Structure 1
Amino acid sequence: MNNWNKRLLYILLLGVVISLVSCKKFLDREPQSIVSSEDAFKNFTNFQGFTEELYHCIPDFTNAYWTNSWNWGEDEIQSTARDFHFIVKIDNGDFWGWQTQFDGWQAGWMDRSNTSTNDDRFAKSLWKLGWYGIRKANMGLENIDKLTDGTQEEKNLIKGQLLFFRGWFHFMFIQYFGGLPYIDKVLPGDQKLTLPRLKYSECADKAAADFKEAANLLPVNWDNTTAGKRTLGKNQLRINKIMALGYLGKNYLWAGSPLMNYESTGNKTYQIDYCKKAADAFAELLQLCETGEASYSLVDFSKYYTNFYSNGQNWAMPGGTEAIFRGPYYGANGSNWGTSKQYQPAPQLEGGDVKFLPTANYVDYYGMANGLPIKDITQADAESGYDPAYPWKGRDPRFYNDIVYDGVKCVQGATTDEPNRYANLYTNGSYRNISTGSRTGYLLYKFIPITANKYDNGYSYDKALNIHLPYMRLADVYLMYAEAVAQGYGTPLGKAGSYNKTAVDAVNTIRDRAGVGHVAAKFLQTLDAFMGELRRERAVELSFEGHRFNDLRRWMLLIQSPYTLKKSIEFDRSGTFSATDPRSNRVVNLREQVILERKYTEKHYWLPLKNADANMYLEFKQNPGW
C-alpha cells in the first residue's frame, strides 16, 4: 500500500459521480446506472452501477501489453532478443521485477503506473486496482442498508458481488505475498495505519467467510432471477454461486498447501482440515454442474480451443461452457495480433522478437495416449510404448493440440518460403534461432490457431482472433477437487460427502475428455504415487495457463531440482522426412540440454512487497530475505 494506494483508499468519496464502461456484450448495465451521489445506493440499478466498476478492476493478464508474460514456472522460456518481461527477471531470481519501477516497459499485469477502471487493457494492474477494489467493496457493504427501493433478491445480488470481490482481491494478494492485513471496513483517512500482517491462515479464514456468504446469497444463474432478466443472456460474467464456491474451495486448498501451512504453522505438510473444507466446496460446485442445475460443463475436445480463443465467430468471447471466472474482454484492436505473434518463430512465420517457448522438460509431462508417463525421454519404455527413435508417436492427444514439434505443417496456404512451411525444429534447423525463434525445439500453439502467421493471416481483423484465458475453468476445479479430497482423506479413493467421484475419478474425468488412458493402478497404491500423477495431470491439462508458478510454490517445489531447470531438446532427423505424418518421423541423437538453472533460495517462495509500502508503518513488514 504505497502512497498511490493510500490515496485510493482515502479519497474515494461517495460524492463522486459513477461513470462506468461496461463490457459491451457480456456485462451490460442499464443506461440509468449513471447517477448522482445522492441516489448512488437507493435502488438496484444505481447500486449495480456502483458495483460493476469492480469488474473493471480485474486485470486481463493475457492482453495486458502487446506481448504478455504470465507463465513463471519451469514451463516457458523467452527468446533472448529482449529482456523486459517478468519471466526473464524471474529466471534470474529478480522477483522485484513485478513492480513498476523495475519494469521500464510497463508490460506486466501485476503493477503499472497508468491504472484505471476504463476499458484500456494496458491500464489494469492487480496491486493498485486490487486495493482500490477492496476499498470500493467495503464502501458498498457499509451502505447496503441504503438500498431501500429494492427487493431482498436485489439486495442479495449486490451484497454477494461485493463480498466475492473483497475475498477475491485479498486471495489474489496473499497467494503471492503471504499473510497481509485483511481490510474489511472503510479505513478512515485521518487515522494512522497500524493494521498488522496476519498469518496466511488468518487471511484465508476471513476470505473464506466472504466467499461462503457470497455463495449463499448469489444465484447459480443470473438469467433465472427477476433482476437478471433485465439483461437476459448478457450475464455470463456476473458473479454467481459457482464462482463463489470455486474460489471458496481454491482459497481453502491454497491455505492447506505446504507453503501456506508452513507460513502459518511452521509445518511443511498439507493441513488436512483445510483440504476437507476445500473438497466440500468443490464437491458442491461439481454436483451442481453435473446435475445440470448449473450450466457449466467440459467442452468437447474437438472444441477445446474455445477455452482460450475464438476465431471468426462474430467477436465471441472465448470460454464456452467451461470458463467459470474471467474478467471483461476489452479487445485488442480487432484481433490479438501481438499475443499471437509471441508464439511464432521469427522470421520464418512472423516478425517480432519476443517469443515464449515451452521448455523441453515441461513438454516431457505430456505422456503417452495410454495414460502412462514418459520415464526418460532418451530411453525406450516397453510398458508405456515410448520410443526415443519416434518421440512424437503415440503421445497424449493434448500434446498434438498444444505443442508444435519437428515437421508439423505450419503454413497452410501459399508461401514463397516453401522450405519453412514445416517446422524445422531439429538441432540447427531454421526455426531454432535462439534470439527470435525457438530455443527449446518446441513451439506453443495452445492459444492460437495454426493459421496465425503472416502467410495464412489467421489473426487479422476480419478473422477476429480473440485470446482471453479464464482465471478458473471447470477442468481446474476437477483437479483441485482431486488434490483436496486425496490429501484430506489420505487416499486417491477418498471422496467428499454425497458427491460420488473419488479423487482418481475426477482425474479420469479430465482424461476421458481428451481420450487419454486412466491413471494406472500402480499409482493408486500410495498417496505419494498418486500425487505424482495428479501433479503431472495439472501440468498437462492446465499447461501455460498461468497456474504452474503458484502450484510449484505452494507445493514447496519451486526451489528444488529438477523444477529449477529449463531445457531444450536436441536431435537430428533420420531417413525420409514425411510431411504428411510428422508423428512417424524418425530421429537420432535425441537428448536434452540445460539452457539455464534458476538459483533460488527460500526467500523466493514469496514475492517482495514494495519497499515504499513495507516502510510505510512498522507493522507492515517486508517478506523475509528481501
Structure 2
Amino acid sequence: MTQEEEPGLIHSKIRSLVGKWLAVCCTGFVIYAMATLALQELQLLAVFLAFSLAVAFVHYPLNPEKPDFIPFVIVDLVLSALSFSFAVYIYLDYWEFIFRVGDPTDWDLFFGIVTLVLVFEATRRVVGWPLLIIAFCFLTYGFLGQYLPAPFSHKGYDLERIATTLFMSKNGMFGVPLSVMTNFIYLFIAFGAFFETCGGTAFFVDLASALFGRRRGGPAKVAVAVSGMMGTISGSAVANTVTTGALTIPLMKRIGFEPHVAGAVEAVASTGGQLMPPVMGAAAFIMAEYMGVAYLEVCKAALIPSILYFLAIYSVVHFYSLKIGIQSMPENEIPSVKMVFRDKWMFSVPLMVLIVILIYGYSPRIAVLYALLATVVMSFLRKESRMTPARIISAMAKTGYNCVMVASACATAGIVIGMVLLTGLSGKITALVITLSSGSLFLALPIVMIAALIFGMGLPTVVCYVLLAATVAPSLIDLGVLPMAAHLFIFYFGMLCMVTPPVSFAAYAAAAIANTDPMKTGWTAWRFALVGFLLPYMFVYNTSLLLMGSAVNIFLAFLTAVIGVICLGAAIIGYFLEPTNAVERSVLFAAALLLIKPGFITDITGFLCVLAIVLLQIKKRRNTH
C-alpha cells in the first residue's frame, strides 16, 4: 500500500463503517418501535427520517467520483449528523410542538427549512433530479401560484403557512407516504433481506426450476416464476431483477436466448412482482391507507390481474421458445420438487405465517413481524442457513441501505402532496382532465395513462403512485370509476414505467447483468409487457376481474381474459401452433382485444377468431409435417 493510497482507504473504511452501523441502528429502531409502539407517531417519523437521511448522506457521497476526498467525506459526515437535529428538536419538544401547529415559532421555521433542505439534497443523491425538480416546482407553485392564470391560480401562501403544512402537519414530509413507509414497507423490506440472507432466494429458484425447468425455454419460465415468488417478498422491480436475474439471465443465455431478450424477460417478470399478493409493491400499502380499506382488500383485487400478467409473460416466453427452437434446462440442473421441499421446506414457513395472519384479519405490521421472527427461527434448522449475529447484522444493514431510496422519495412526495392539498390543485387537475376528455371515460383513461408514464420516468413506482393518487385519481373517480379500480389503474402504469423507455430502470438493471444494449433491452421488455398496458383498461371496464360481483361473472371474465392474453402473447411473438403470417397475427391481436373487452358479442366474436386461427394452424402443421 502506498502512502497516497492509505488515506483514501482509511476514509473509505470510515464511510463504510459509519454507513453500516447507521443502517443497522435504523433497522433496529424501526423493528423495536413497531413491536412496542412506544413512540408517538410524529416522534417515530422524525427519528426514522433522520436515520434515513443520515444513511443517505454517508452511503451516497456528495461527489461519487471522489468519495474518499477528505473535504467531501467531512461534508457528508456533517450532513449525516445534522440530520438528527430536527428529530431531537421534535422528540424533546413534542407536546408543545404539536399544540402550536399553525402558529410556528422562529425555531420551528428554522428547523422546517433545515429539514426541507436535507430532504431535497438526499433526494438529489439517491433518487435523482427528476423527483427533485417536480417537488421544487410544486413548492414554487405554493409560493407564487397567485401569478398564474385561472384555473390554476390561488391566493398564494407565505413561508409560515407552508412551513406549518410541510413540517408540522401530517400533510407534508411526515404525511401518509412516510408513515406507511415506517409502519409497513420498512418491515417488509427487512423481511425480504432476512429471507434472502438465510437462503430463501435459492429455495424459490430451485422450486421454480423443478416446476418449469423441463419445459421449452425452461430458464425463462423459471425467471417468470421465481420473479413472481420474489415479488411476494421484496415488491421492488429493480431488487427482483438484480436478485433473480443474476441466476436466471446467464441460464437463459446459455440455452440460446439472445442477451437482450434474456434481460427483457427478467425485467418484465421482476416488474410484475410488484403486483403479486400478498406483499405486492410498496405503493399497495399507501393505496390501502388512501382508500381507507384493509390491505387484504387491495391484495384480493390485484389477484386476478397479477395472474393474467404472469400468464401473458409465460405465453410470450413459451411462443418465443417454440419459434426459435429453444429447449429445456439440462436435466442434471433440474431438482425434483420432492427434494426441494425435503431440503428447504423451512423457507415456506415464514410465507405461510405471513399469509395466514393476514387472512385472519391482523394488520400487515403484526403479520410481517411474526414472519420475520419465523424466518430467523426456521433458519436454525439448517447449518448453512443459520442467522448468526454476523448474518443478522448484515441483513439489518442491507435493509437500511435498501430503504434509503424509498424513504427519501416518500418524504419528498409528501412535500408534493402537501402543496397539492394546500393549493387545491387536485380539484383543478380533475376539472382539466374532465374538460380535455369532454367527460368521456374512454378519452380520460389514455390521458391519465400518459400522465402516469410521464410522471413515472425516473421515479420509483411508489413515488409515481403517490403523485398520481394526489392529482389525477380523483378525476377517474369523478367519471364513475370505482376507487379501487382507479387507484389500481394508476398503480399499474406507475409500475410499467420500470420497463418503458427511455427511462426503464428494471430493463437497464437486467441489461447490465446480460451485458447487452440497455435501450434494445428496454424496447424488447416494453413489447413483452404489452399486455400490462391493456390490463388496467380491462378491470376498469370489467370490475369482475377485481373479484367484484357474482362468482359466475368473475369466472367468465377470467376465462375470456386468459384466452385473450394467450392470444396476445402469440400475436406479439408471431407464433401459435406454427409460425404466423401477418394476417394471422392481426386476427390473433383482434381476438385478444375482443376477448379482453367485456361483452357477449365481443366474446363470441373473439372465440370465433381464435377457432379460425386454430384450424388454419392445424392445417398448416399437417402440410408442413
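Miscellaneous remarks
- Which of 1, 2 yields 3.6 [distance in nm of label points 7 Å out along Cα→Cβ at positions 319 and 527, calculated]: 1
- When helix-only ellipticity at 222 nm (-39500 (n - 2.57) for each DSSP H run of 4 or more, over all residues; to 500) is computed for each of 1, 2, the one that comes out at -24500 is 2.
- Volume of the Cα convex hull per residue in Å³ derived as 138 - corresponding label from 1, 2: 1
A short reminder: the numbers here are calculations on the coordinates, not readings from a lab. Everything quoted here is computed from the prediction, not taken from an experiment. Cβ atoms are built from the backbone, for glycine too; each structure is taken alone.
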